[in-house]
Structure P
Amino acid sequence: MIKFQEIKKGDYLLADNDGDTRKGEVTNLNSDEKQVCIDNGIQEFWFETNQLTPIALNDQQLVNLKFTKQENIDGSVKYSKGAFRISLLNGDNFSKMELWYRDERRHIMHSLNVHQLQNHYHEMTKVLLDEEAYG
């Protein structure tokens, strides 16, 4: 289950509407009712947080977000988008990573979901991370 407090506008989540689960983008938040408005590309609809599932961060999700992958000779893997970098600390495993942008570095010692990476990216760069933006 996703905590309402960690959801931000622009985040990507999976929304379950009576068994029909679709990826969508958060377009609005209602903090009084703890509801999240999701645009799934067809329509916008309000969801309770128990109807939302995070999207696990993996290679395909980073490709969707326009990151460029670099596999190094030492077996390490790095993804970049402009000046923002993600370095996987266990080869091709997303369980430990380092995020950095300019002088700021963050060591993440657990797997992230896409919306959590989007939030880190926004906090560090002040720019929204989405699939439409050119990297």
Structure Q
Amino acid sequence: MNMISNIDIPRETEAEAADHFIMVDGKEVAGKHLIIDLIGAKHLDDDARIRTAMADCVKACGATLLHLHTHVFTPNGGVSGVAVLAESHISTHTWPERNYAAFDVFMCGDAQPHKAVAILKEAFEAEEAQVKTILRGEGA
């Protein structure tokens, strides 16, 4: 016999329970994952600039920052970092000696990850931004 069957257990509201999957080109997906390669980029050893650019991306994309962490490598000054978001994440690894940075921008729900591309290209004065978009969670 289940003694707790009549106890009123609080349930999530509909908004809290939403999985934030989105429709893209008629497909239901978890979100868009942008793979962004910055070529001919500058300031890739500038930790403060990297942190600011990532925070600017979060704001412009309409996401929610939970945590931002970076690590500077020596002696070349490359930086690895991650911004953990309520909507997923932004991550990076830079190679200042090659003027190259790799950014991943994955967001679900109403966030707009494509807005990060222009911000990153401008922040690092990149000659080129190569972008691949992957739809995550199709069929889940």
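Any read-out appearing in this document is the output of simple, stated calculations on the displayed coordinates, not a laboratory observation. Keep in mind it's a predicted model, so treat the numbers as computed, not measured. Cβ atoms are built from the backbone, for glycine too; each structure is taken alone.
Across the set P, Q, relative contact order in percent (Cα under 8 Å, 6 or more apart) reaches its highest value in structure Q. Thinking of P, Q, which structure, once percent of Cα pairs over 20 Å apart, for residues 32-95 alone is computed, gives back 48? Only one of P, Q returns 48 for percent of Cα pairs over 20 Å apart, for residues 32-95 alone, namely P. Here distance in nm of label points 7 Å out along Cα→Cβ at positions 40 and 64 has been calculated and equals 4.0, so which of P, Q was it run on? The read-out was computed on structure Q. Among candidates P, Q, the computation of Kirkwood radius over Cα pairs in Å that gave 15.6 used structure P.
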